[in-house]
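See the structures that follow.
Rule-based calculations on the coordinates, nothing more; no lab input. This is a predicted model, so every value here is computed, not measured. Cβ atoms are built from the backbone, for glycine too; each structure is taken alone.
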Structure P
Amino acid sequence: MMWRDGEILTLRRNWGPPGRRCAELVVRVTAAPSRADSLQVDRRLRAIAYETVTGIPGVGEEVRMDVSALDRGLGTGGHAMVVARPGVLPEDPVREGHLVKARYMPDQVMVAGVDEQGAVHHELLCAPIDDLTLEGTPVVIADLHSALPAILAGARATRGAHDQVRAVYVMTDGGALPLAYSRTVAALRRVGWLAGTVTSGQAWGGDVEAVSVHNALLAARHVLGADLVVLAQGPGNLGTDTPWGFSGVACGDAVNAVAVLGGRAIACLRVSQADARERHRGISHHSMTAYGRVALTAADIVVPGLPGALGEQIDAQARELCGPRPRGARHHRVDTGVDGLTEVLEEAQNATGIRLSTMGRGLHEDTAAFLAAAAAGRYAETLLHKQAPEAA
């Protein structure tokens with residue numbers, strides 16, 4: 001870890017519910033190691049402070065920061081992180097919960113888990129393993145956090161303002177661990193597009209905390225009342241240009257979890273028309289591997305109907321993905337049109353205040369990425385319509 005001390009110059013913005021806010025600050029470096037060759041004294045930095053961890057520091061206050069990711073020029077992780085306020089000792093929080101997340105890190109957090117002994121819903125989750133299921137609930141599984149608003153836009157597109165999907169987001173621990181880091185989730189909650197959030201594994205900060213993806217999915221359905229679940233890692237992802245070395249490999253594990261719990265797994269494909277890396281053009285190798293190799297149970301693979309050479313490439317890759325497999329059940333190919341979805345996505349940006357962006361590319365720079373996600377949401381909504389009871 002690389003450390004710097006600094007003075008808070010301004011509070012740029014903050015987001016999230018009281019008690020769980022994330023603040024973005026401008027900080028002037030006041031002290032650096034004697035041999036530091038970057039981020040030296042007087043440098044202005046953007047820094048993040050989590051209210052749950054340190055409280056929100058004020059202008060003029062001294063803070064200690066970790067600058068490791070910032071020094072390496074990372075994208076999503078390109079902030080300094082406030083780890084301590086030497087002049088302020090925050091009050092002890094209300095003691096509740098016995099789950100430790102970000103375990104054995106200096107800034108580990110204690111949370112009240114939905115599945116821990118003594119919790120209100122512990123008895124519910126203690127039901128015999130085959131008695132508590134997802135009851136066929138559609139679960140859209142996506143590699144990147146940036147797909148979340150596009151999936152919801154697609155799911156909402158054909159419904160009226162008073163007949164909207166009750167959607168819950170399950171955040172896994174492949175990207176950011178604090179849910180508060182996501183401005184997207186804060187905006188989606190603010191406009192009512194998300195009914196709630198669940199953080200699983202080492203991720204923390206959701207409305208509901210769960211130890212595993214399995215209990216997170218069950219809590220989304222039976223505690224938060226979801227009729228649609230979107231599961232994806234938090235902001236940021238990790239890739240190494242090796243066949244198995246990327247955080248999105250967990251999408252395949254999620255397909256298996258949804259199946260064993262009696263849900264409907266819907267695979268949102270990671271698609272790009274503009275990524276400079278050939279392995280991510282068309283259907284990304286992340287989706288081909290996670291769904292084609294890791295997932296052993298069948299999922300609905302939503303294939304967006306895109307025109308031209310890109311559409312032909314995606315069609316060929318989808319035929320491979322949905323063909324016979326040496327291990328695992330054969331996936332179900334679902335061809336879904338994208339007519340009108342670009343306009344839906346543009347309207348979504350206006351309605352939520354979220355600028356759609358994936359790997360630094362906006363809606364009109366990599367339209368295919370967002371159309372693929374919106375198509376998955378559109379298809380999920382059709383399943384809800386089929387499940388809905390007929391009017392008397």
Structure Q
Amino acid sequence: MTQIAHAERDHALLSASGAHRWLHCTPSARLEDTLPDTESEAAKRGTLAHEIAELKLQRIFSGLPTRKFNAELKKFKAHELYEPVIDDHTNAYVEFIQSIVHTFPTPPFVAIERKVDLTDYVPESFGTSDCIIIGAGKLYVIDYKNGQGVPVPAENNPQMKLYALGAFKAFSLLFPIEEVHLAIVQPKVWDQPSEWSISVTDLLAWGESIKPIAQAAYKGEGEYVIGEHCGFCRAKATCRARTEHMLKAGSKAPLKPPLIGWDEVGEVLRQAEGVDKWYKALKEAALSEVLKGGQVPGWKAVEGRGGRDYADIDTAFTHLKEKGIEEAVLYERKPLTPPQLEEALTKKVYKELLEEPGHVIRRSGTPTLAPEGDKRPAISNQVKPEDAFSAPIE
């Protein structure tokens with residue numbers, strides 16, 4: 001059984017996708033609501049990828065005729081933001097959903113782009129779940145992420161838990177549900193989807209626990225709280241609480257003695273984290289204000305360094321060759337890097353033809369400082385005691 005809902009791609013004030021913000025910083029939703037919602041090119045490309053993924057699922061689970069599928073896919077591929085790698089990534093998403101469906105003893109219920117009601121827990125809230133699968137006492141909530149900048153894990157993900165609550169409310173009377181499984185497919189970040197499970201009891205208890213937080217967020221009450229959740233907030237550049245936090249960050253270092261100790265450095269770094277990104281975002285916001293005629297005292301918009309391009313490259317090069325310029329001077333032959341080839345060939349082909357046969361050597365990344373909670377293993381240049389006697393003597 002398959003259900004497809006063409007839900008509007010709109011957002012509630014307390015949206016599931018913004019839950020990681022308003023659950024931490026309750027007044028932020030009302031503040032964001034006063035600001036324009038500017039959609040980035042990456043977000044628009046993500047919407048296109050979601051539409052392509054939905055079309056592919058329609059073909060498999062709802063019997064969309066091949067002719068109509070091909071016609072719609074052709075339109076999507078003609079879109080200015082389409083890139084061939086989207087096909088590879090949405091295929092990975094569809095294949096993962098198929099692999100889940102095939103684990104059921106009988107065909108499960110599948111809902112695609114299902115709008116779910118979240119008002120039992122969050123005032124006037126709803127969300128759109130990419131894919132819901134129910135059968136044999138199991139509920140699967142699966143989400144596709146097209147971005148590559150920020151990894152989004154499924155573990156304890158508030159957006160996914162809200163979708164699961166909405167799906168449970170919509171279908172628990174029709175299907176017995178004992179287990180809840182959440183999965184996020186983010187091909188630009190992980191080779192395998194991020195998966196996490198939670199019991200129905202724990203899911204419902206979490207839903208009850210966020211009710212007072214959601215009520216405060218809906219009313220715009222509470223304290224502004226600074227943290228990683230600020231990254232996608234519309235107010236991130238001009239939020240007063242964040243501005244004061246950033247400007248105070250440097251003052252955490254003690255004045256005496258003249259040098260801070262390493263025992264103090266960690267706290268100073270924590271306080272100053274995000275200053276660079278915040279400053280750039282604030283500068284971009286100020287430039288936008290000045291360009292539309294506003295005033296930012298002490299600053300003005302000026303023309304940056306320009307560029308040059310050919311009026312008509314074919315005409316220009318023909319002219320140069322007629323004047324005796326060798327063709328070898330006009331062109332540069334350069335091999336593509338492994339990441340560029342992976343993008344051009346798709347991950348699957350790249351892995352089969354280059355990585356698995358050993359034609360690509362992976363180099364260690366440059367050491368970088370990360371918070372203690374980062375999941376990557378710690379590294380050090382310090383010689384281990386057990387290796388000290390095996391070190392060569394110079």
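Structure notes:
- Of the structures P, Q, the one that -12000 was derived from, the read-out being helix-only ellipticity at 222 nm (-39500 (n - 2.57) for each DSSP H run of 4 or more, over all residues; to 500): Q
- Winner on distance in nm of label points 7 Å out along Cα→Cβ at positions 114 and 154 once structures P, Q are ranked, highest first: P
- Once distance in nm of label points 7 Å out along Cα→Cβ at positions 90 and 178 is computed for every structure in P, Q, the highest value turns out to be that of Q.
- Among P, Q, structure where mean count of other Cβ atoms within 10 Å over residues 146-153 as derived comes to 27.6: P
- Parent structure of the calculated result 2.6, given that distance in nm of label points 7 Å out along Cα→Cβ at positions 74 and 210 is the read-out and P, Q the choices: P
- Among P, Q, structure where percent of Cα pairs over 34 Å apart as derived comes to 30: P
- When Kirkwood radius over Cα pairs in Å, for residues 98-313 alone is computed for each of P, Q, the largest belongs to: Q
- If you line up P, Q by Rg/Rh (Cα atoms, Kirkwood Rh), for residues 266-377 alone, the top spot, with the largest value, goes to Q.
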